Structures are given as structure tokens and as C-alpha cells.
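Listed next: structures, encoded as C-alpha cells.
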Structure P
């Protein structure tokens, strides 16, 4: 859809990246690191001052202590962290519970390693977890479960209830958890982020994966990190060492001071919530019905007042005829389940959102 949007000159509300600049202070911090000579290989697990800053942030936010030397690894992006986590433990024939719709890398990650994705549909609408269906999906071959909160593509979030339900099910087992928390700071309406790091039963068996790019609006940097207990992180680093080995040094150095300034991440939820709320207000004059979004860059919309055509056809028509690109939700299902919903990305400049809404009013 992004390729088609570029080809046709459409406004891209499909792919999840901002069209506004990152914080100039972070830009200057990285430039200073380059000028100061931090341009050679960083240590394999990551620049220690950055790992220490991440550890401090985790303790401040979640009350959890993480050893920066043995439990935190800096990675070239959140998606890399997720795949490396799977690679560190998954064996052919192992089953992994995956909630659909889901970010499109999960199932290919599992399958390329010989694992078997066991797909559990989220409830529609709302896209919450149906724990009875999870129980039905469980088997003697279940090796892991992958979580995502705030959720891409729906904007749903997991709650304390969800995490306690999961804790009860995995306690006393050897089941592992891969937790995709790349939108941890992009959560709205005063809701807390239910990180696995808050819950001791989950923390001891989890690979928690994060993204600097999503948080600081520099997705092209491909910078993230993984947090896991030492015994799991040892296996993670065995893969990482012979794959990427290390992550670009000046960006790691530049992030240290910026991360230590708590306002740089504590203000992100209100910053993105203003854009979400603006987009909701602008879309009231269109034939689309927006669904609740409690986090991430995204919000879903139905279009039954406009058409009954499949979501892929609608997304293509909007791009070609209206000049606004979206993503059909069926793209996030292995069997292309169609709820007649589209995903809109609202992490855009105000003028971008206003022009997109103006075009959609005429759709």
C-alpha cells in the first residue's frame, strides 16, 4: 500500500511511521556522538551506558530490577528482537500461540524456524483475548505465546486481568513468552501499560521487546532492545552475536542522555493522544465509523455506510480514487479474515490528517 501511495501521490495513512521530524535534541545528541569519535563497533550486547539507562527506566516505570550486564541487549529494531527471541529457543514442531489479527512478522518468524503457529482469534469488536479459546489452543506441544500491547493493528491494550489470567496458566510450566511492547509509551486515556515486566511469573519466562524508533519517531534508525532473564538472554545473545553482532554506536551514545530525561518518554502518550483525538474529530464528517484505540499509532474504521466491498478492494479504491492509503485488516490474518475494517495511522502532521479527512469526506 505504501508503494501504491507513493506511485499515485496519495496520503499515506497506511504504514506506521511519522511524517513529522524527530526531536531536534536527539538529532544533535547523535551528531555530537559522531563528532566525538563514537563511530566504531559497540560491544555486542550494546553500549553499557545505554543499557544502564534502560535498566533505570524499567525500574522507574515497572518497579522491576534488570541487570544491564546480563539481562538487556540493544538490537537493530524491535522486529529483530522478536525474531532473535524465537530463534533462541524454538525447535521444529514446537507450537506458539498467536493472537490474530497480528503484526505480520510473527507467523513467518515461527514458520521459518520449523515452529507451528496456533492462531487464536481476538474477540470482535474490541479485540480482547478470549481466554477460553486460549485454553482450547493449549497442548503438550505449546512452547510459547506471543503478546502485543498496545496492539498493532487494532490499538487495543492488555489489562491487569489479562496478565493475571496468563500468569495463572503458565505458572509451573516451561512455556515462554515473547512480548512485543514497542508501543509501550504510546498508550492513551490514562491507561497503564501492562508490561510482562510488572508480573514476576511472566517476567521470569519472557523476552520483552522494545523499539526506540517507534517511541522517538525515528523508525528508520531501526533501534530497539530486548529484556530477558539471564538464562534466556544467554541464548538470545548466541544468535545475536553471529547475526548483527552489534548496533550502530553513535545512535546508542546519543540516546543515553535523552533517555535519562524522563520527560522525553513520559510526554509521548499525550502527544500522540492529541493526534488521535484530532483524527477522530476530523473523521466525524466522513462515512467511516472509528473504533476505540487505546494505544499505538493506529485506529480502525468500518465503512458499511459507504460500501459492502471487501476490505482489500476498499483500501485499493480509496488509494486510487480518493488519494488516501490505508491497510485492510484482513492483511493481518493468515486466512485473510475480513471484518470490513481498515487501519488508519494517525501519527502524522496536523495538516496531513486534515487533508486526508477532507478527501475522505468526499469518498
Structure Q
């Protein structure tokens, strides 16, 4: 087992507001209290909730980000068949808690109202999550309306949770959770058509982050989930400028059970991101290829604060060695890879 596994509830911050404990866990054991954050301006605090759901025909990204200086609510619909993309973004200057994002990934819901539009993330007692959308004018004035339910494969399903510091900025930290194993069911009315999400053919990934950013940050991240040989598989891999020595965010999941990985390297084509990628781990437990089919780029900036994200969607195939030494192969499971740069 790599890094420091946390098995009991611990405070994320000490009494002075500095990050106190670091490592990785199978569930959200770090207690985060925003008013206790100290030593850094509030403009460097970022809180973000993101859901990625996908079917055989579409991938939809929902995200709510309170970046201190700049708030962002975004929905992107990507068609895997005709490679078309529709996006609606709402930017909020100096939100400072306006979105009322929960301090825990296991409690609370989110309710966004923008003019005549509505976006809700609702957490249920059994761990299921409901996404409700009502956007009368979404991308080229089409209607986006619907509801999907994201259900865990079991109430005891595990996540990859990490608390990481930055080496040269003592108040900066990154508290992260990813659950790449949701079963998705529901329907979205989009313009004159409908996007269906049916059991065993649609999946979801939940990404939750609370952090005090350094002045500059770069992060590579990839995640996917789907069925392989009759079992539900998923993974989260990534790295960046945070210190991951106490525990990486790299993990593979089999029916909601985590199999922890060490360092994973992204081998990105230098000239064309739509060519095939390779992923390898230093412990030789993971080898996979990524076949992209389309990409999107996003840029947001205000004053000296900027965010640049390049995201590529496609399918992953490969083989992983599980914690018990057995191997699991997977083929063409849907997911994405991205690079995100932040500057303040």
C-alpha cells in the first residue's frame, strides 16, 4: 500500500487555519471548515463540485466552481456520434460563497438559480444523487430540461480521497474526492430530441474539491467508468504541482471497491492530443491506452486570475493488477483526460 492511509476522522485544518493532516482515504474522513481557513486571502480559496455523466451517445459535464475571484456554473453537452458540442456558462465576479457549496462531500445539496434557469444537485440518504436541470435557453436557444439519478453500486462503495499540501506554500492545500462508479438513469430533453441514460449503459463520475490554491498550479487528470466482463470498473488518475508523497489520487475501482495505485504517468502525444495516449504506473500495475474522439478548450480570466482547461473525451482500454494480485482487463470504457492551469 502506498502513502499514508487515513482510517479515522481528522480535521483538515489546525486551530491557526493551516492544513494539519495529509494522506489518502477510502471515504471523506477529513473535516473541512471554511471559516477556519487562515493565512491566505479568500481570493485563493476554491470550492468545486463537478459531475460527468455519459451514455452511448452523449457526455454531459456539470460544474459549479467558487474560485474566490471568479465563480463559474457550466454545462457542456458533447455528442460522441457527430462530435458536436453545446455549452452554457454563467460567470459570477467575486462570488465569495454565493453558491453555498457544502463543506462536506457527504452532506448537503446545491441549488443554483440564474435568471429563469435552474440547476440542482440533490444528495439522498442512500448515497444516490439527483441532478435536475431546467434551462429554457441553452446554446442556440434550445431547451435543456430533465432529471437523472446517479446511484452507487453499493451503499458501502469507496472513493479516492486525498489531502495534499504544496511544498513551498505552507497554507496551500488540496482536499479532493473522486467517485468514478455511479450508475446513471434518467432522460434529458435537449431541443427537439432526448438524451436517454439507462441502467448498465450510462455512468457517472463525481469530482469534489476544496482547496487553498498556490499562485500557480497545473494539474493532469483522467477518469472513466463502465462495464468490463460483467463487472463495474472505473478509475481516477492524476498528478500536478501538489505534494502527493502522503498519498496519490490514483486508484482503480471494481464494483465500488478501491484498489490503490502509486504514481501514474500520462504519455501525451506532443503535437496532436487526438492521437492515441498511453498511461503507465511506476508500480507496473496499470497499463492502458486512451483513444480520443474530440476535445474542448475553456478559458476564464478576470484581473490577474486565469483558468485554462483542455479536455479530451474518448475511450480507455487496458489491464490493471488488483490488490490481491489478480488482473482485470477493460475495453473501451468512456471517460476523459484533461490539463488545467490556474494562475493568480
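Details
- Given 14.9 for mean count of other Cβ atoms within 10 Å over residues 238-245, calculated: source structure among P, Q: P
- Each of P, Q could give distance in nm of label points 7 Å out along Cα→Cβ at positions 22 and 222, but the derived value 2.6 comes from Q.
- Read-out helix-only ellipticity at 222 nm (-39500 (n - 2.57) for each DSSP H run of 4 or more, over all residues; to 500), computed value 0, structure in P, Q: Q
- Structure with the greatest value (metric mean count of other Cβ atoms within 10 Å over residues 230-237, set P, Q): Q
- When FRET efficiency 1/(1 + (r/R0)^6) of positions 134 and 166 (r between Cβ atoms, R0 = 35 Å, to 0.05) is worked out for each of P, Q, structure P gives the greatest result.
- Computing distance in nm of label points 7 Å out along Cα→Cβ at positions 94 and 142 across structures P, Q gives 1.6 for structure P.
- At a computed -0.45, -1.20 (log10 I(q)/I(0) by the Debye sum over Cα atoms at q = 0.09, 0.14 Å⁻¹), which of P, Q: Q
- Comparison of P, Q by relative contact order in percent (Cα under 8 Å, 6 or more apart) - largest value held by: P
Read-outs throughout are calculated quantities, based only on the coordinates presented, and are distinct from any laboratory measurement. All values reported here derive from a predicted model rather than from experimental measurement. Cβ atoms are built from the backbone, for glycine too; each structure is taken alone.
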